[in-house]
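Next come the structures, one after another.
Any read-out appearing in this document is the output of simple, stated calculations on the displayed coordinates, not a laboratory observation. All of these numbers come straight from a predicted model, not from anything done at the bench. Cβ atoms are built from the backbone, for glycine too; each structure is taken alone.
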Structure P
Amino acid sequence: MALCCRSIDLVPASPMIQVSVIASKLNIYTLQSVAVSKDSVIVPTLDGQLLRVTLDGKSTSIVNLVQAELGVPFGIVEQEQDLIVTVSGYLPQHYLLRVKSDGKVETIADLTQRSGFYGAPFGVTLDQNSYLVTISTDVVESSSELIRVSRDGKISPIANLTKFGNPFGLVVQNQSIVVAQSYGQLVRVEKGEATAIVDLKAQGFGIPFDVTIWRDRLTATTNSGLVVQVDENGKVNTIADLAKAKYQIPSGIATFGKDLVVTTNGGFLLRISA
């Protein structure tokens, strides 16, 4: 059960930023993303649920993908009131799914062969009329790729990302794609070529998990407990230290109007305002 907390705390990293707790005690795993749909937030959970959480902290389960024997949801994005979700199961089985508002599930693409026995799909986002998906083909060896999936399930490779480790969240920025990578970089993919924008780990900000665009800047969560922004010159600025504020490690991040919503592995769904 999600619990709403109405108090607002100033985040130590920036006096201009405020954080409010929308919900707590959610069963969130570190690499799970988050999505916004109308006036609510969609949170994937480790036990397989997609939870619809309203701003007053009330939650309802849309579907349980583990109970449906499909897997644990990781990446998620909203498309025309449908939810596009990557899931990873234990057989192994990996899918890109479409979840309707009534909980009905449709398979867009079977990613099992692509991900392999030791891999998994992670992030997903929209690009015009298709889906961009990050895949680790072997989590242990950190081999990975970025693929495009058409609405009818056709898969085509975009770029090999192995030199940057396992790929997590991603976002489209102008004509390029930005991916959060396990070796610590935010990587830009353009015309099939992948180049590092910034190495967050090397600069002491940690490994990026998810990324969005907020106030025209790349904004990422990291395993150091931070939410950081990167400007057009690659300069990094910490906007929130959620670990220091005792919300633990942030995972999913998405824009919600003029604000951000962020999930943490401490079970919090947070709203960040400036």
Structure Q
Amino acid sequence: MEKWRRTERITVITKYILDRPNELISLNNFTELFQAAKSSISEDISIVRDVFQQFGFGRIETLAGAGGGMIYFPQISGKNRDDFLKEVAFKIANPNRILPGGFLYMTDIIFDARTAQKVGEIFAQHFAAMEPQYVVTIETKGIPLALMTAKALNRPLVIIRDGSRVTEGSAVSLNYVTGSSRQIRTMSLSRRALPIESRVVIVDDFMKAGGTAKGMVELLLEFKSEVLGIGVLIDTKTPEKKLVEEYYSLLKLEEVNEEKKQILIEPYLVK
């Protein structure tokens, strides 16, 4: 029988729990793998827990009893969160991102794996206590952020289609009015994508007036879903009153001045 050193056990345990956030993991998994006593495994986990807490990598909770084990909750410390959002805001504030009509080019930032992962961890930390069963977004730019949120929560991702797709089978469609341009558009969700009466959170990349978010909420009500919260990477200063009352935003876009080539954007910092 191979004898595993503590450093080796800790390395494997760390990798194992990082791949299974928000999931109850039985200590038996490790006692059988390492052929070690529960007391030894418990000591290993205590070391991992203390290091994670010290460096702000997340929280590990242990549950006693026959059906117990441990759960890893991804977290990012307040300072690390603020520093990251300041970095993202600085990148977005580059005047070269201004497009005709006052739009901003942000695809490279949103689809950057590191950025999407960090944003997902921040959203997951905010929504975890609500115990959602699904993360919902609408195609396409919100998908990376929602996917990483779903990964950090260890929950399935559901994607609402912008329009309808024959390949989705039977679907529920909804016409909605965009809050900013007042255009009528259609979104749809396959009946197979989301069970009735699910608990969900919505994640998207951008909110101006909130028309798309309001449309998603109304569509999810057709599935009798409980919308626990809405998270967006960026919201705009105007209009001040959105079509959805409550949402969680990470960055506020205050102004895009095409003439002066100036973008004013600030992160919502931890108070």
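Among the shown structures P, Q, from which was the value 65, 43, 26 of Cα extents along the principal axes in Å, for residues 24-167 alone calculated? Among P, Q, the structure yielding 65, 43, 26 for Cα extents along the principal axes in Å, for residues 24-167 alone is Q.
Here distance in nm of label points 7 Å out along Cα→Cβ at positions 72 and 136 has been calculated and equals 3.0, so which of P, Q was it run on? Derived from the structure labelled Q.
26, 23, 16 is what came out when semi-axes √(5λ) of the Cα gyration tensor in Å was calculated for one structure; which of P, Q is it? Structure of origin is P. Calculated for structures P, Q, distance in nm of label points 7 Å out along Cα→Cβ at positions 120 and 184 is largest in Q. Thinking of P, Q, which structure, once helix-only ellipticity at 222 nm (-39500 (n - 2.57) for each DSSP H run of 4 or more, over all residues; to 500) is computed, gives back 0? So the calculation was done on P.
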